[in-house]
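Listed after this line are the structures, all set down as structure tokens.
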Structure I
Amino acid sequence: MEPEENKLICMYVEYRGERIGESLDVFEDHLIFKREGDFLGVPLNHVKEVRDDTVIIDNFEESEGIKVGEMWKERKSRPVSLEELDFE
């Protein structure tokens, strides 16, 4: 993850003047955030502004955001083998 992307994590997400969730991760050029019980992904190029503790996003396709959020959840919650951790 790029240092600039790290600054987007653990912030509130605002859309159309309303706080809609909290950012969790950057995944495949998407900002992942939690909204109520769902995880959504919005393309990073839809991040309009970062202000204090808030990431402000502009228009995004909600159904696509839900798909990306589900893909992120599936990848992040799967079991990891010792080989994948690459302990030496």
Structure II
Amino acid sequence: MELLKSIKKLDKYYGRLKKGNVQKIKPNHVEKVINKLRVKEQIIKDELAETTKTSKAERLNQKLVTVQDQLKRAAWLLLEIEKPRED
């Protein structure tokens, strides 16, 4: 999954959460996004370790920060949807 697709999927889930449609968000779907983001994070780290160009390293560092931010968002979302709800 491309990084943008993962971000869009998380945005969609956040929209559902904001509208109060928590029951429509499946925890395993969020976990899949988290796993894909972790894979992407490792790929970027591997590329970063191999690169010698400063400009490429800067771009990769920016991507890495973005992926790590999205991982934090996804982890928070997962905690929110797994909370017991009081009706």
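State the single structure among I, II that was used to calculate P(r) over Cα pairs in 10 Å bins from 0, in percent, giving 17, 44, 24, 12, 4, 0. Clearly, the read-out refers to II.
Suppose you compute relative contact order in percent (Cα under 8 Å, 6 or more apart) for every structure in I, II: which one lands on 22? Source structure for this number: I. Structures I, II were shown, and log10 I(q)/I(0) by the Debye sum over Cα atoms at q = 0.15, 0.30 Å⁻¹, for residues 5-44 alone at -0.29, -1.07 was computed from I. A value of -7500 was derived for helix-only ellipticity at 222 nm (-39500 (n - 2.57) for each DSSP H run of 4 or more, over all residues; to 500); which structure in I, II was it taken from? This figure was derived from I.
Each reported figure results from applying straightforward, stated rules to the coordinates on display, with no laboratory input. The structure displayed is predicted, hence computed values, not measured ones.
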